[in-house]
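The structures come next, written out as structure tokens.
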Structure P
Amino acid sequence: MAKFSLRRYDTQARFSMVVSLLSVVPLLGMAWVILQQFDMSELLIYYGKNRKIAVYASTLVTLGLSVVGFGFGLNSAGQRRNDKPQLSWIGFFVGACVFCLAIILFALFRFRGESVIPA
């Protein structure tokens, strides 16, 4: 069998951890884009068309990566042939936390966002 095969549970565990940790990068980018224009006095987020596209794209990438990491971590966590279960659990929990934070940030953007049309 090939060295990198997603049929092996230890490889799934390693892949889960890497993908889940990679999902933190677009989450931080999304948080930066959203919170950069957050007005504390009015509790609103002002955005233009480019910022909206950036938030939607980073949300999509973040959710995709976190679901993949969560799924592979869940699949490989309790398997007997997995000699690295701690990597599975890291991928599982990081993927779940990133998924929840991405949903919360996106909901904040959708509910508290105000479009600013340039004059």
Structure Q
Amino acid sequence: MKTFKTSLLLLICGLLLGYLGAFFTGYTAAFVMPKSFAQYMWVWDALVVQFLGYGLLALAIGFIASKVSQVRTITVVLALFCVSQLYLQYPYGLSFYFPNIIVMLLCLAVGAACAKKYA
């Protein structure tokens, strides 16, 4: 029964991350980029759009899911990441956006590791 509850928790948290992250990224994508950042657009996209849209949410969800479930950190990170990416891929087919992948993986790993170490 414990495995079912943990799997259900990770599934719900992954879906929540995918849904709310897409919602918040829509708002952070509307932030105006200064003209001086034009040559470093990827930095703006990773640090402002993706980090504020997905990163902070991934930190919080990774922390909560890792604290509540008693499974290994890597299991929590990979489960949340895979579920959220599958949710994001569903209507559009297979398309990967690497700034999103990098920010989400790093923030999930940091959030889950902090939960295991400090909580």
Can you say which of P, Q returns 17.7, 63 when Rg and Dmax of the Cα atoms in Å is computed? P
When distance in nm of label points 7 Å out along Cα→Cβ at positions 38 and 110 is calculated for structures P, Q, the one with the largest value is Q
One of P, Q was used to compute distance in nm of label points 7 Å out along Cα→Cβ at positions 30 and 54, and the result was 1.5. Which label is that? P
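Taken together, the values in this text are just the output of simple stated rules run on the coordinates, not laboratory data. It should be emphasised that the depicted structure is a prediction, and the values quoted were computed from it without experimental measurement. Cβ atoms are built from the backbone, for glycine too; each structure is taken alone.
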